[in-house]
Structure 1
Amino acid sequence: MNRHVRLGVVLRLRELEEEAARAHLATALDAHRVAVRTCDEATERLAERSTILAEVQLDGGSADRLIAAARTLVLAEERREAAESAVESAARVLLDRRGRLADASRRREAVERLRDRILAEEHLAADRREQAAANDLATTRHVWLAVMESDR
């Protein structure tokens, strides 16, 4: 297997790795958005429950209503805390996925630079061979012309 084929295979593997990292980042971003939306909803529910508890307290409602409103407020606080924890976890995963994509992109770019450098070296070597052949041809022609003139 020649160098170009091996380099092409490695480049394709790096591209696939980058595509997979990009897909994982998209999944993590979606999960983060869902977690943020869930946290926002939990915050809204907490505000509603807090308002209900305040209204029950102001109305002078029964003890049962007051206890029920306090319990729902506690549950709403627990749900919001859980939602905030989920947002933090999703943010950590998102950050990790961004790092993995950046690493995969750097590895692909390194292989592309290597490929480009090899191609440039091969083009330069081909140009040098062509120039050497042209120089040999010119030298041979000059020698033949000198020989022909000396025969005259």
Structure 2
Amino acid sequence: MTNLYNEETGKVLNFSVSADVDEIVSASERISEFCATNGMSIKETMRLQMSMEEVMTLIRQINEEHGAQKLKFDLRAFSVNEVKGVRVRYNGIAFNPFYFSPGDGVIEDDVFMGVRMIKKMVEMVNYQRAFGVNTLQIILKEDK
């Protein structure tokens, strides 16, 4: 049986959006509300929003360039035992936004500027692909 305690107490927020730009912005607003409910600082809120929005926008862009159709995101924001982060699951091509080779000539380096900024603000990033689904988990650094 699944333990829903963290969801019921507001420590975890799960929802899904399409890869439409308006829905990505709407998801960012929902994350902001979640952060406020969980007493996160403005800095933590901005890092969580930026991580989620930048990553989703980049995934959308790369998938469109490779002809992927009907991209969807399943999102989970969490603030449990002082660990704060976001998990992004998505269909589409196998693509880890945090694994890239700047200057490889295939993808413009500027495309990854947001990801480079995020890497400096997070404690850990974990990517995996299983059964055609990509999962990216981003854990924020502790707010000091």
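Each value in this text was obtained by applying a stated rule to the coordinates, not by laboratory testing. No experiment lies behind these values; they were computed from the predicted model shown. Cβ atoms are built from the backbone, for glycine too; each structure is taken alone.
Where is distance in nm of label points 7 Å out along Cα→Cβ at positions 91 and 115 largest, in which of 1, 2? Display every interim value, and only then the final one.
Details: 1: 3.9; 2: 2.3.
Greatest value across 1, 2: structure 1.
Assign the value 17.3, 58, calculated as Rg and Dmax of the Cα atoms in Å, for residues 3-42 alone, to the correct structure from 1, 2.
On the way: 1: 17.3, 58; 2: 11.6, 33.
This value belongs to structure 1.
Assuming 2.5 is distance in nm of label points 7 Å out along Cα→Cβ at positions 27 and 67 as calculated from a single structure, say which of 1, 2 it is.
2
Matching task: -12000 is the computed value of helix-only ellipticity at 222 nm (-39500 (n - 2.57) for each DSSP H run of 4 or more, over all residues; to 500). Pick the structure from 1, 2.
Values: 1: -36500; 2: -12000.
That value comes from structure 2.
With distance in nm of label points 7 Å out along Cα→Cβ at positions 75 and 123 computed per structure, which member of 1, 2 shows the largest figure? Could you put the intermediate results ahead of the total?
Details: 1: 7.0; 2: 2.2.
Going through 1, 2 one by one, distance in nm of label points 7 Å out along Cα→Cβ at positions 75 and 123 peaks for structure 1.
For which of 1, 2 does Cα extents along the principal axes in Å, calculated from the coordinates, equal 133, 29, 13? Walk me through the numbers on the way to the answer.
Numbers: 1: 133, 29, 13; 2: 45, 35, 27.
Of the structures listed, the value fits 1.
Just checking, which of 1, 2 has the largest value of relative contact order in percent (Cα under 8 Å, 6 or more apart)?
Numbers: 1: 38; 2: 24.
Result for relative contact order in percent (Cα under 8 Å, 6 or more apart) over 1, 2: largest is 1.
If you rank structures 1, 2 by volume of the Cα convex hull per residue in Å³, for residues 35-98 alone, which sits at the top with the largest value? Don't skip to the end; give the middle numbers.
On the way: 1: 48; 2: 90.
Max of volume of the Cα convex hull per residue in Å³, for residues 35-98 alone: 2.
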